[in-house]
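Pasting the structures here.
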Structure 1
Amino acid sequence: MSRGENAQLAADMYSQLLAAKNWTAATAWQGIAELLLTCEVQRAGVGWIPFVPKGGTSPLDVVVYRETNDFKVKNGAPNATVLKAQQLSQYLADQLGCSRANLCSTIAKFWRHPQVSQLQMHNLVGNAFRSIIVDALKKFGAPGITYEEEVHHKDAFSGWRFRSRSKLGKIDIFAWKGRQPVAMFSTRWRYRHDRVDFIHEAQAFSAAALEMFSGFPYYAVTGEFNPARLAKVLANVPSPIAAVVHFFPDLITAGLGENGRTAQLKSLDWLIQQSHTW
């Protein structure tokens, strides 16, 4: 399926950043951070505004890495989510090589673009994330692999009779080497209400891949920061999911200080290297 105009914009902006900053496979994640992370929030009829948490009196100036109602200030004291956001923001600034004071103006580049700045983030971010992942794999991954986005499962597994009682969605990314399928991917910027359907789809698609093609890996690629949600997806590794890939797991382990539940997360760099084994 061809990309939408806004997803192509995100991919083009990513390519421009790569060219300007000479990022490698190991640092390719920084383009995702600079484009899609933000310190602001959207409000209907207003647009993007600084984020003031419940109970607060001034903007936090931190990465809004999870739902806004998790951020609270009581009697002037920030809760644990705010404190972790401060820690994460400092870590991210260090990794991007910018000052802490300049972090919020360094990130959210995609959301400030005139073409999308007045559009709803939740309608755009999933497609943008998916297309950026594809372009990172094309740029740094193994040559000779073709990537298709939003592939209908009946096209991916032509002739296969799915026995699922639930409706199956499209496969976010499907990879081919010649005529041989070699990998498939779910790309979710965040895990929310579609989490159960996503696991169900992974089971159905992995079973079809095993029976029709002797199997090939199904990867879950995400920008989720909530450790509890990540742990629920990681519980399905190595079957039916080969690996859960975060665009930069160190943001969670070092940035948020979460180690135990998310230790199995793989990085975008790892995924890029995996392409040479497909």
Structure 2
Amino acid sequence: MLIDNLSQLASASQRAVIINVGTKLVSTLALLSALRYSRMPVLLIDCEAKDGSFNHFDALMHRYDFDLMKAPLCSHGKTLDFLFERIQADKLLLIDSDLEIHSGKVIEFCTEYIDEPTVFGSGFTDGPAWLMDPVFEPDGLRGALFSERPWMPLTLLKTGPVKEALQRGKSFAHFLLNNEYSVLPKFWGNVLRRITKRGPAKLRRNFNALKPALVYYDTGAQIFEYLRYEKLMYFVGLPEPAHTRCVTHFWGVARHTLNPQDDLGAADFSKVDDLVRHRLESVYYETF
């Protein structure tokens, strides 16, 4: 169904969501795998794609049962904030537009424990880790602690706890936290940061038994931190490397589409199109 806003969607126990930002080819693979394996209604949100995506997915609705909506192009975090604040569903399965699900087993795992009262999400956990590769240097992230979060390409989250986190001022948005002098009152911490960049580790806040100078909150990390370590709820997750057993993530395709200069950790784009077309034709019988 083509909708103009989220209020037109019927209330649902759970719903899968894919956000397309101009990656028509891989987004089609993500959509068809979600329709085949998720066993839940699927919403595809098209964010001002310039590659003919909207007309393409509008045509696909004649053959497949899913919902389609246009939305402004914003950062991933802000789009997720908007989504969770307004959608009427008890749980949302977030599926990256550059991800293919290979079987229903991973969805069964995600849904097996999600209804426990103290659980807020399930899927895979990403981090914590040190960002030491030189590739992080241009963005000022090298040496930062990557804060723990759900592995966002595929995660199932309860909307109730997430909405509470949003109401508390938390966000899915990514940001870099300067942890120097953070145990001091805010005024004195800011003064000392202006005078000297580095201070003794004892004046830094503790993160997972570590005292980093910088902490990088990638998309979803602040929501995770609040629900897991302030509300003491649980996330049922396998470690991120285990995802390769059940999904393929063409990492960086969407980010590269938005910013062609950004190749951080991205897939080999020269091979992705051919591989995705092969999967669409051989597995889903769609010629692209």
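Worth pointing out:
- When distance in nm of label points 7 Å out along Cα→Cβ at positions 108 and 212 is computed for each of 1, 2, the one that comes out at 4.3 is 1.
- If you line up 1, 2 by FRET efficiency 1/(1 + (r/R0)^6) of positions 180 and 244 (r between Cβ atoms, R0 = 35 Å, to 0.05), the top spot, with the largest value, goes to 1.
- helix-only ellipticity at 222 nm (-39500 (n - 2.57) for each DSSP H run of 4 or more, over all residues; to 500) from the coordinates reads -11500; which among 1, 2: 1
- Largest in distance in nm of label points 7 Å out along Cα→Cβ at positions 12 and 164 among the labelled structures 1, 2 is structure 1.
Bear in mind that the values in this text are calculations on the coordinates, not laboratory data. A quick note: this is a predicted structure, and the numbers were derived from the prediction, not measured. Cβ atoms are built from the backbone, for glycine too; each structure is taken alone.
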